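Got some structures for you, see below.
Quick note: the coordinates plus some simple rules give every number you see, no bench work behind them. Here the structure is a predicted model, which means the values were calculated and not measured. Cβ atoms are built from the backbone, for glycine too; each structure is taken alone.
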Structure 1
Amino acid sequence: MNRRLWQEAASFAARAHAGQTRRDGKTPYAAHPFRVAMTIRDLFGCDDDACLAGALLHDTIEDTPVDYDDIEKLFGREVADVVAAMTKDMRLPEPDREPAYDEQLTKAGWRAHLVKLGDTHDNMIDAIATGNRGIKKMRARCQRAIAIAQPSLGKEHVARAIGVLEELLGGLDKTGD
C-alpha cells in the first residue's frame, strides 16, 4: 500500500525543518506545520490530500533551502502552487513585502486560503499560550487572513475555517484581550 501524499509531505517537512525551533527556542519548528495540517483536517473538516500536503510544506520554501521545483517534482504542481502562494518574497523591501504577499494570496486558490487560515489560527493559539504576547498583532493578522479568503467563501471548508477564526476572535473579545 502506498502512503498518501500528506504522509510523504509530513516526512519531507520534518526533514526540511530539522534543527529549527519555534520562537520559544524549545519547540521543534515542524510542530507548527503539523498543527496547521491537523487544524485543517480536524477543525476545518478538510481531508483533501493536496491541501494537507500544502499545509505541511507551507513554510519550506520560505524557511529552508527547498524551492518550488523541489516541491513540484515530489508533490506535484497543485501542492507546489499552494506552498508558493504561502511564501513571502524576501527580495522585496519590507514595506512592500506584506502588501505583495496579501495580493498573491488573494489571487490563490481555496487550498492556499485554507492553509493561510490554518496557519493564522495556529499562530494565534501560540500567542495566547505564551501569555498574550502579540495578541493585538495576531488579531490583525487573523482579520487579514479572513479578508484574503473571501474569494473562496463559497467553499464549505473555507467558510467553516472563517467561522472558527471568528469564534476565536470573539472569545478574545469576551476576555478583553
Structure 2
Amino acid sequence: MGALGINAWGLAVQIVAFLVFIWLFWKYALGPITNMLDERSRRISDSMQAAERMKLELAAASSRNEEILAEARQQAQQIISQAREVSDATIARAQQEASEQAEEYLARAQSTLRQETDQARLQLRQELADLAVMAAGRIVRRELDPAAQSRLIEEALAEASAPVDGRR
C-alpha cells in the first residue's frame, strides 16, 4: 500500500475514527432524531385517532341532540294539545254552569211570577167579594124586586168566578 501512497497506520486510524464517528453520530444525533421523529409520528397518529374519536362523538352527540330536540318538540305538542283539551273542557263546563244558572234563574222568575199572579188573583177575588157584599148591601137597602136581585147576584157571581187574565 505504500506504493499507492496510502499509509496503513493512518488508514486504520481513519477507519477507526470513521467508525467511532458513525457510532457517536448514531448514538447522539441520528438515534435521538429518529426517536424524536418516531415520537412525533406517534403523537400525530394519536392526535388523528383522537380527532376521529371526537368526530364520532360529535356525530353521536349531534344525533342525541336531534333525538332530544325531536322528543322535546313532541312533548311540547302534547302539552299544547293537553292545554287545549283542558281549556275546551273548562269552557264547556263554564257554559254548562252558565246554562244551568240561567235555567235556575228562569225557573225562579217563573215561580215568582206564578206566585205574584196567584196573589193578584186572590186579591182581586177578595176585592170582588167585597164589591159583591157591598152590592148586596145596597140591594138590601133599596129593596129591589126579586128578579132584579137575582140578576144582580148572578152578575156579581159571574164576575167573581170569571178569570181575571183569561186563564183559570
Structure 3
Amino acid sequence: MSKEAYYEVFKEISYGLYLVTSIMDDRMNGQIVNTVLQVTASPPQFAVIINRNNLTHEYISKSSVFGVSILSQDAPLTFIGLFGFRSGRDVDKLSQVNWVKGVTGSPLVTDYSIGIMEVRVNTRTDVGTHTIFVGEIADARALGTGRPMTYEYYHMHLKGKTAKNAPTFNPSSKSSN
C-alpha cells in the first residue's frame, strides 16, 4: 500500500482541536494540537503529543507542566492561526488573548474555550519527531457550554490547513499547505 493510501485511512481517525500551553521561567507559550487524550480515570491522567521542534515542547520538557484549553466551534480561524501557524519565538501569542494563571503556573487560555485543565507530567516517551507527555490532572474546570471543536469541523467548516509539525501532516495534500 502506498503512503497516499495510508494518509487516506489516517484522515478518517477522529480528533479534537485543543490549545496546549506551558511555562518556562517567566515565559509562556501555546500551540494548537489535535492529540490530547485521557489515558486513565483513576488517577485521572492525560497525554499530549508535541513536535520536538516546537517551542511548547521545550517549555513542557523543562517545566513538566502543561495546560489544555478545549476549544469550541466558535473559535475563528484567526484565533487558531495565531496558535497553529505562528511561532512563540516570533510572537507573544498570549498577549493577544484572555488567559488565567493556573495552579501549576501554566497559562490557561479562556477565549473560545469550553473547559480548561492543567497536567503535571510524570512520563515522557520519545516517538521520533514527537514526544508523548503523560501526567496527572492538577486542576480542571468547565467554562461554559458549546460544542467542542473537532479536527473534521476545523477542516470542513473553517477550511483550515494542517501545520507541517502536526502528526497528521501530509506533505502531498492540498489541505496541508
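Side notes on the structure shown:
- Which entry (1, 2, 3) yields the derived value 17.2 for mean count of other Cβ atoms within 10 Å over residues 82-89: 3
- If mean count of other Cβ atoms within 10 Å over residues 74-81 is computed and equals 19.0, the structure in 1, 2, 3: 1
- If you line up 1, 2, 3 by distance in nm of label points 7 Å out along Cα→Cβ at positions 26 and 50, the top spot, with the largest value, goes to 1.
- Parent structure of the calculated result -32500, given that helix-only ellipticity at 222 nm (-39500 (n - 2.57) for each DSSP H run of 4 or more, over all residues; to 500) is the read-out and 1, 2, 3 the choices: 2
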